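Structures follow.
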Structure 1
Amino acid sequence: MDQFTAFLANNPLLTAAWFGIFFAIIVISVRIKLSPIKQLSPQDVTFSMNKEDAIVVDIRTEKEYRTARILDAKHLPSDKANKGEFSTLEKFKNKPIIVVCAAGVSASGVATKLSKAGFEKVSILKGGMNSWTGAGLPVAKK
């Protein structure tokens, strides 16, 4: 224990970095747990689509959307989504909405905007289309 205390005292930058990272992990974990927007696995998404009639909203580029997409996914370009233009989704306000991007990073911002716009149950696909295709689930191509 004395060596540990000596290490912490002799390396203040490493100690501060460690505590900063530890604190950031705790804050991010708490925010994810308390967020109304849930992250769903590909299996959870298929369950939601089949049992709850969820709507998948793909926010990737037109080219990515045409190359491979989840079956029956609605396309909402990310530029429209970032501006809050959800007129094409208004009829789905009461249904579960699952936002999908390429890697699961940009979907959370759009999901937050959808939630603030009055959409009742908004989720994101954890890992985006990368996790969907990685799980070997079917995609539609045009």
Structure 2
Amino acid sequence: MISLRPIDAQNWYTCCHLSLSEHQQSYMEPNAISLLQAMYEPTLHPRAIYENETMVGFLMYNTEPEELDAWWIYRIMVDHDHQGKGIGRQATELMLEEIGEGKSIVVGYHPENEAAHHLYESLGFVDEGHRFGREMAVIRRSE
């Protein structure tokens, strides 16, 4: 059972110790940086990903439109010990439900992250050629 829960005083430290495999670490900032960013940008919503009662990942999204007139997904990560079980997909689907219908949603990711590419493509995100720094941005347009 996968669920999303707020980051709070009881779980923030565990979140900071979740990690990616060595070859994935260049794909995104550490969770501690994301949590600090959320403290200074109140529209960001950090969430812990739980499998039953075990924290296995982290994600964060914005609650206001930004570039490309869309809501942005800032982070999605599953700890390296829990990858390959479909957790990322289930968590992303839950996050999309939280964001709500009728919104264009963008996610940026490192172009070499093939797992992310396949996940977002399968969820209806399309590469329209947008690039932000070292990341490519794919978008799922509202209908």
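Some points to look at:
- Read-out relative contact order in percent (Cα under 8 Å, 6 or more apart), computed value 27, structure in 1, 2: 1
- With log10 I(q)/I(0) by the Debye sum over Cα atoms at q = 0.10, 0.13, 0.14 Å⁻¹ derived as -0.42, -0.60, -0.66, matching label from 1, 2: 1
- Given -7500 for helix-only ellipticity at 222 nm (-39500 (n - 2.57) for each DSSP H run of 4 or more, over all residues; to 500), calculated: source structure among 1, 2: 2
- Highest-scoring entry among 1, 2, by distance in nm of label points 7 Å out along Cα→Cβ at positions 16 and 72, is 1.
Where a number appears in this text, it was derived from the coordinates with a stated rule and is not lab data. Predicted, not measured: the structure shown is a model, and the values here were computed from it. Cβ atoms are built from the backbone, for glycine too; each structure is taken alone.
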